[in-house]
Structure 1
């Protein structure tokens, strides 16, 4: 099978004959020598002593505008991870049955030939690729690979009157498939298509990470796709054989892979900065930052998977600590203990992560290949009503203090408080002025509306809202009204969109699309120079498509789909925040 473009290309090559220089002259006649295209890995089959792949797979990739790369069936982690580092997309090809032991099941008599060379290699490949947000298309065995690797189940043999293993040419459609409305497949094909089918196994349960998007007339799962806003589709049929109709799926994959490649290139040379996470609150549990620790949303693995550079980790102080929550320490000592733990983690992993106090530190760390952690305080309780403690924490390296949390304190009233002071207290005014003097940013996330406007009037430098959304889209006390957004922008401040579901929508499950909607509303009110991202990961932040630091790059992909420029994306990913940090730190006295 050849597409028209590929056939024409081969004919043109034949006209050059067997003269190597004629081919080289064409390559060297322009610069660059070739256009950049996404690199698509195709899993190879293993038979006897050969690693093989049918030509229809790579021909469809080429016809779709991608560059095929054959992935050998090797379960070596160094081979897999280094391969994933260069891939922009993956096709999981067809082949033998899976060993059911991978699913904790014993083999049935109907089980066909299994392939030990492929099983572990491909299961590892999928899990690691999924964490890295790499687009994937699973075909036949490939949809089963996705299910096995990511929490689904596969039936060893399907019981149905409909014949799913045909005695027909592979490019002959043999049964119909009904496609779910609202799916990526529906966008490609509409409600119904005719496909080929050559299998006796099938996905019986797609698991939580996927949803079924196509079925055969007998109810057998014919396709599934990510339920987490990721570019992953699995189909049970063989689109590589179905010429133009099948090409649509490969074009989808190549298009999503090109998008992913562009996001990777962008992350390689801009700084991506998240202004707020609460991960340190879990450190007393014996968290291992150098491991992919399921208890936290930020660690070195997840930051690397998401190609993410820097985050402010705060010492969060609960307004009313539960017994043992602060280990019997005073607020100041508890905050100090959190910073001690962060410094210990950084010291033990200093080849890969470093503390940063200034924007220049962030860019220096990125150039050296290290992730950055900045320090902050969430809840001015840490000051313990002693103005001298502002300088104490400034010397420790904090970059901002969130003046209050979910309750009034000695500094100001909270958005969820009782109006103790009628805004910022007299002591709070001293705190803000001392923060100005010492180059510490004033953060009014969690602040009541009167506290917000008081702080705007008091502060000599722009204030920030490190993790706050738009009240016009989700009417909760913690979100900012349009008037607040306008006032904040007028004074040069920024509002950082957060991933907490309760601040994104009041009913239903929030997704990354909701977060983008809040960001775009803030942009429409404030302008592009006054927005950013503060995920609130590990402080209940985390939504579908932006569940942890490994999915940070998904936000960039969403912005690229909406045709934001590279300069604007750089502003959103910390440029605006760091502009204010430079201003605040630049007018402070020498510490």
Structure 2
């Protein structure tokens, strides 16, 4: 059975990623990309759905006798797990090499003291546990390799002799103080020959140095320094090296509500999340990464503006058809397990604002427009001119009726505002008078139809009475100041209506607005937005108290998922969640700015 979500650490090579439990089992891995089919899927079922376990034998037979601690090598995604048993101490270093253009997982076992008997177990289940590979031992210089083949996929595993039993390979070995044993596994296309053994010492050094070089450019705030640096590293490891696409999370179908049906595939690139990530990267000195994402964005949205989607595949793929898998029973039985995401064809007006805000941030950071980038933005704005008054599905991808969501209207206002700024401040060409007129028309509509004068708050959608946590973004995009009385009234309504055990819900699911069954845990991004709002409106003490609590939800290696179950004190939803980590960085920045003398 899968472990609690917070018991997993992540390793990755900026092509894909693996989740490793505190028990030493890799329970989730998709090769060769984040969005490929899983070959280890125990996260969404049990060990029969694929895993690779490397741990002391004692931790399997008598876990209470073993102590385990783990950490990343500083400023990297190289995971070091330390096991202390009754007979000795051993260290396992897990990583995926960066830059060698292969699909490798390396598990280096090093004896620290005494002698420790180790146990290895590998169950390969390609295609989301639908394809049982043919496995065999192949002799090669220095020992044997395990070859596994099924359809288009193949792996070669080296480092320890394992014997087959019931479609599982198991092996045992001992390590004493000073001894090192390297276990490696490489995925490759089945029509090719197995790749040669990787030079572990060399790739460990180059991978470590690459991460250290990247993190050396980080400009974190002094307060919350380490968790901010880890969050920026998370955003980088979730960025696909070749395409520049930033996946929303490394997983699919981890439940927002345990046992429920709100289980979605997040291994795609949301324009909203990626645009916000770009803004955070620019704020912390990563201009090159921002330029790479800008190129991805411009490629993805190129063409008819009417065809702009809210999300794309890693390479800009448009067809992300959602389907339900029967081969994986789901995390703790939460079903269905979904692959693809049916929200890809929704109309969400807010993405136009997020895209224009991100591109404006790039301009302010010195990224110059060219003959392709600004005309494309002009085309987007032309589409907004003709469609700004359409109802939409909103930021939360509502699967109920389309509505005029107040947040979406504000983001459309922001799109116009950014286009106007591009003309007035940067000298770009555009129908600025027309845009000014539309911007004012949108504002008047918001104040007339999205404002509840009786309660003194903006509402989730026109004609509604409830609020939505996305309204916390209004000051973030410049629609009004954080200390504006209208915003303070909205915050009061959010505190009254959406706080659950001190954390912020996205909205009230029992209202029926989303067309889905009730039930959802607090969405961590929304609570970080509230931190930012508190800090920006002078409530710095409240911001700090809430921030300290939120940071405490990170697991032992600094990773945060999508939501948090305050009843059972556990993480929920897909992990690690890019949106949670970037909202954390913004919240830390807001607190730092509020505490800095002006």
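A short reminder: the numbers here are calculations on the coordinates, not readings from a lab. Worth saying up front: this structure is predicted, and the values here are computed from it rather than measured. Cβ atoms are built from the backbone, for glycine too; each structure is taken alone.
State the single structure among 1, 2 that was used to calculate mean count of other Cβ atoms within 10 Å over residues 547-554, giving 24.4. Intermediate values should be presented prior to the final figure.
Numbers: 1: 24.4; 2: 18.0.
This value belongs to structure 1.
If distance in nm of label points 7 Å out along Cα→Cβ at positions 27 and 179 computes to 3.0, which of 1, 2 did it come from? Walk me through the numbers on the way to the answer.
Numbers: 1: 3.8; 2: 3.0.
It traces back to 2.
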Discussion item. Matching task: 0.95 is the computed value of FRET efficiency 1/(1 + (r/R0)^6) of positions 243 and 379 (r between Cβ atoms, R0 = 41 Å, to 0.05). Pick the structure from 1, 2.
Written reply: 2
Worksheet item: The value 0.05 for FRET efficiency 1/(1 + (r/R0)^6) of positions 219 and 355 (r between Cβ atoms, R0 = 35 Å, to 0.05) was derived from one model only; which of 1, 2 is it?
Response: 1
Discussion item. Matching task: 26.7 is the computed value of mean projected area of the Cα convex hull in nm². Pick the structure from 1, 2.
Written reply: 2
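Quick check for you: by mean count of other Cβ atoms within 10 Å over residues 19-26, which of 1, 2 is greatest?
Numbers: 1: 10.8; 2: 23.5.
Ranking 1, 2 on mean count of other Cβ atoms within 10 Å over residues 19-26, first place is 2.
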Worksheet, complete the sentence: Structures 1, 2 compared on mean count of other Cβ atoms within 10 Å over residues 107-114: the greatest is 2
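Once mean projected area of the Cα convex hull in nm², for residues 307-562 alone is calculated for all of 1, 2, which comes out largest?
Working: 1: 13.6; 2: 16.1.
Once mean projected area of the Cα convex hull in nm², for residues 307-562 alone is worked out for each structure, 2 has the highest.
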